[in-house]
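See the structures that follow.
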Structure I
Amino acid sequence: GEWNTYEIRVEGERLRVWLNGVKINDFTNTDPARSLRDGHVGIQNHGADDQVSFRDIRIKELPVHGD
């Protein structure tokens with residue numbers, strides 16, 4: 001019955017996830033067949049009887065940093 005806030009940040013092959021401001025995942029992909037650089041955005045996967053609601057979904061392109 002409560003809302004949660006997720007931030008999902010993908011930079012190259014690195015994926016980080018924050019739940020309510022707390023980092024819960026920091027993963028770097030090493031499998032070229034499952035590259036994170038291109039593809040689809042999936043919101044969430046549930047069973048047929050689950051009820052899920054979403055609000056305020058935003059997708060933001062990150063700035064390119066040159067070294």
Structure II
Amino acid sequence: MPTRPRIEAQAREVLYALGSGMTDVTASRELGMSLRTYRRRVAELLVALGADSRVQAGVRAGELGLTRG
């Protein structure tokens with residue numbers, strides 16, 4: 001089984017927003033952060049999850065049990 005990365009609370013909220021289908025603009029507003037910060041957090045998640053795309057990040061998060069049940 002792949003190693004489960006440590007995902008901080010704010011990054012986890014970004015992960016949930018990413019999987020919700022919201023646009024980046026809407027997600028950043030919902031989370032109370034700038035669009036630039038939101039996109040930076042998404043990029044950090046891609047690295048942490050070893051993913052090349054947002055879709056792949058979602059799949060990896062599911063495989064690792066990081067998504068809401």
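Values quoted throughout were computed directly from the atomic coordinates according to the rules given, and no laboratory measurement underlies them. Quantities reported herein were computed from a predicted structural model and do not represent experimental measurements. Cβ atoms are built from the backbone, for glycine too; each structure is taken alone.
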Answer label among I, II for the case where relative contact order in percent (Cα under 8 Å, 6 or more apart), calculated from the coordinates, equals 34: II
Per Cα Rg over 2.2 N^0.38 Å, the highest-valued of structures I, II: I
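Work out which structure the value 0 belongs to, where helix-only ellipticity at 222 nm (-39500 (n - 2.57) for each DSSP H run of 4 or more, over all residues; to 500) was derived from one of I, II.
I
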Test item: distance in nm of label points 7 Å out along Cα→Cβ at positions 32 and 48 calculated as 4.1, pick one of I, II: I
